[in-house]
Structure 1
Amino acid sequence: MKKSFLFPILIALVVLLGGCNVNNPEPKKTYFTLWNDCEALTALQAYVEDVTNPQSANFIPVADRIATFDMDGTFVGELYPTYFEYNLLEYRALDDASYTAPEEVRAAGQNIRDFVRNGTPLPAKFDMVHAYAAAKAYAGMTLAQFDAYVLDYAKKPANGFKGMTYGESFYQPMLEVFDYLEDNGFTYYVVSGSDRFICRALVRSIGIEPNRVIGMDVRLEASNQGDVPGVEYTMGKEEDLIRTDELIIKNLKTNKVLQITQEIGKVPVLSFGNSSGDCAMHNYCLGNEQYKTAAFMLVADNDVRDHADLAEGARREAKWREAGYHIISMKNDFKTIYGYGVEKTEFVFQ
C-alpha cells in the first residue's frame, strides 16, 4: 500500500510538540511570596498537603474542604482607627449632609467619634448598640443603593495610612492564603460580625462571590410590601428589595456557628480569625469529629506598619496559644501587610 506524503510530516509534528512539552513543562505556581518562613505557614502547608493527599489517612474529599474566615482584622484592616463599619456609621450619623440621623443613630456615631479621637471607652455591649443603630441608619435604602453607598465611602483614603483607600485595605499575605486554598480544592467563606452587605461590597474586588459571605443581617422587604407579612405578599417584577430597621442577628461568637450551620451545612475543617468573637467558630471547627482540622489566629503586633496595641497583642497571643490555635504574627510572619506602597501615618481628624 502506498504511503501518503503527509505521514512523515505528521510524525515530525508529533515529535516536535512532544519535545516542547518535555523541555518546557508548565511552571510550578509559587505561593506565599509575601510571607517569611514561620511556624504558622509551615503548619498550614503541612496540614493542606496531608489532607489533600489521597494516600493519607487524613484525606478530605474536595466537597468537605471547607474553610471559614473572619473579615475585619483577619484579612481586612480594622485599625484605621476602628472597624470599617464603625467608620461608616460615624460618617452617616455625623457628616452625611443628605441624612438626618435619629437620636440613637447620632448618639452611636458620637460614641465612635469620641472613642477614636479622644480614647473615650465605648459603652458596654457597644457591638449591639452599633448593630441596632446601623439597622436604623440605612433603613429604606434598596440593596443597590446601599451597595453604592458602601463602595463610595470605600474610595476614601484610609485614615492613618498613605497610599491606600478603605476599599484597598486587604492584608496582602492573607490573599495568598485564599489562592493557595482554592488551588487545593478548598471552598472558603467569609463569616463576619460586620453587615453582610458591607462585606459583600468590600470583598467583591478580590473575587469572593456573594453567596460565600455571611454577616450581620437586617430584615429585608419588597419596596411596596408595607406591613403585609412576606408569607402573604407576592413581590412584583418592578419592585426592589429594601433594608428595614429590624436587626435579625449580630454575627458574633456562637451566632457565627449557628449561621455556618444554617448556611453552609457542613462543619469547617479550617478556621481563621483574630479575636474572641472568632473563638466559637474555631472551636466548632476543631470539634469536627470526621476530619483533621486546624485554626489560626492573627495577632496585630506590628506598630511600624499598622496601628497595633502591642500589649494587647501579647495578651491575645498567649491566650490563643493556650486554646490550641496556630498564631500568625503580622510583625514576624508578613513581609508586608497592605503592600509595599502603603505607609502608616498619624490619624487625621477634620
Structure 2
Amino acid sequence: MSVFERINKRGKKEYYFRFKIDGQEYYKTVKEATSRSDAEKAEAVVRSDLLRGNYSLAEGRKGTMLFDKLVEKYKEYSKNNKKTWKTEEGKVDRITQYFKGKRLKDITPAVIEEFKTFRKNSKSKRGTITSGATVNRDLALIKRMFSIAVNNGYIDKNPALNCKVPMFQENNEIIRYLSNEEEQNLIEACSAEYSYLRPIVLTALQSGLRYGELINLRWSENIDLKNCLIILTKDMTKSKKKRIIPISSILFEEYEELSKKKTEDYLFANPKTGKPYGTIRKAWITVKAKAKIDPEFRFHDLRHSFATKLMDNNINVGVIKDLLGHSSLSITQKYAHAKDNTKRMAVEVLAVGYK
C-alpha cells in the first residue's frame, strides 16, 4: 500500500501517497481526503493520469532525468528520423562525456557556455585547435537534444537556445576548393582498399550533392541512366524540395561500371551490411594525405569545388543555384568571391620574375 497517514503541525490527521513509476518517485498530500479510502481513490486517479502521459503531478520533479538518459532518447530519435545519424555518433559521445551524470535542470546556459569554452580550447586528433564552426555544430546538436527534452516534458525550457548561448561568429566568406590537379590527385588516391571512395568523391565533384544526399542514392529511385539524371526526392534534400541534376559524361561512365557490379539497391552500399556507409571519416583523412591535400579540407568542400568551377566557367548563377538546391541567389553568390580570387591568382602569374 502506498497511502499513508500522519498528524500535521496543526495536530490534524492527513493522508498522503508515495509511489514510483519507471524509477521516478511521485509524492502528494491529499488535502481533501477525510479517510484512507478517499486517499486511495485519489492515488488511483493520479496513477491513471500518469500512465496516460499526464505528468502534471511531477512538475516539481521536472529536469531530474540524467543527461545520459536524454542521449539514449536522442539516439533512438536519430535512428528513426535521420538517414545520416551514424555520422553524429562521435559528436554525441563527446558531448555525453562532458555532461555525463548531470541532471537536465542542472545544465544551465552558464554550464553550456563553459562547455563552449572547453571545446574551443580543446585540440583535435591532428593536434589543431578546434574551430568556432566545429564548436557551433556541437552547440546545435545540444540544442536539438534539449528540444526533444522540452517536447517530451522532461524539462520546461531549452537552455541551449541561441539567445542564451550565442554561437561563435563564422567566416562564411572562406570557400575551400580544389584545383584541377588536386582533384585528379584525390581521385587517384581513391585506389586499392579505398577504391570504394572513387565513385563517392566523383559524385560530389560532378554533382555538388551533399554527403547525406549522395550516400543514400538508390538505383531504383534516384538514378536514371537512360536520361542521364540524378533525381533527389523531397525527403532527401535539405530544402525538402525535389531536385534533378544531370549526370556528366565522366560520371555516366563511372555509374555504368558501378551498375555492372551492383548487388544492392544503394549505389554506395557497404558490402558488409548492404546499407549506406555510416561514415567515411578515417578513409577520407587517409586519401587526403595520399593526395597531399590540406588536412582541413572537408568532404563538404567538394561541393564548393563543384560550384566554384561552374562559376569560373561563367555558368549562370541561377543555374548553379538550382543545381545546389539553394533557397536564394544570395547564398550561391558567395562563390562569385571565389571566382574573383581565381582571376587574381591568374593575373598574378604575370608578376613572377619581376623585382
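Looking at FRET efficiency 1/(1 + (r/R0)^6) of positions 256 and 320 (r between Cβ atoms, R0 = 30 Å, to 0.05) for structures 1, 2, the greatest value goes to 1.
Given a value of 15.1 for mean count of other Cβ atoms within 10 Å over residues 88-95, point me to the structure among 1, 2 it was derived from. Structure of origin is 2. From 1, 2, which structure was helix-only ellipticity at 222 nm (-39500 (n - 2.57) for each DSSP H run of 4 or more, over all residues; to 500) = -11500 calculated on? Among 1, 2, the structure yielding -11500 for helix-only ellipticity at 222 nm (-39500 (n - 2.57) for each DSSP H run of 4 or more, over all residues; to 500) is 1.
For distance in nm of label points 7 Å out along Cα→Cβ at positions 96 and 264, which structure out of 1, 2 has the highest calculated value?
Numbers: 1: 3.1; 2: 2.4.
Once distance in nm of label points 7 Å out along Cα→Cβ at positions 96 and 264 is worked out for each structure, 1 has the highest.
In this comparison of 1, 2, the computed figure 12 for relative contact order in percent (Cα under 8 Å, 6 or more apart) is attributed to 2.
A short reminder: the numbers here are calculations on the coordinates, not readings from a lab. Note that the coordinates shown come from a computational prediction; the quantities given were computed from them, not determined experimentally. Cβ atoms are built from the backbone, for glycine too; each structure is taken alone.
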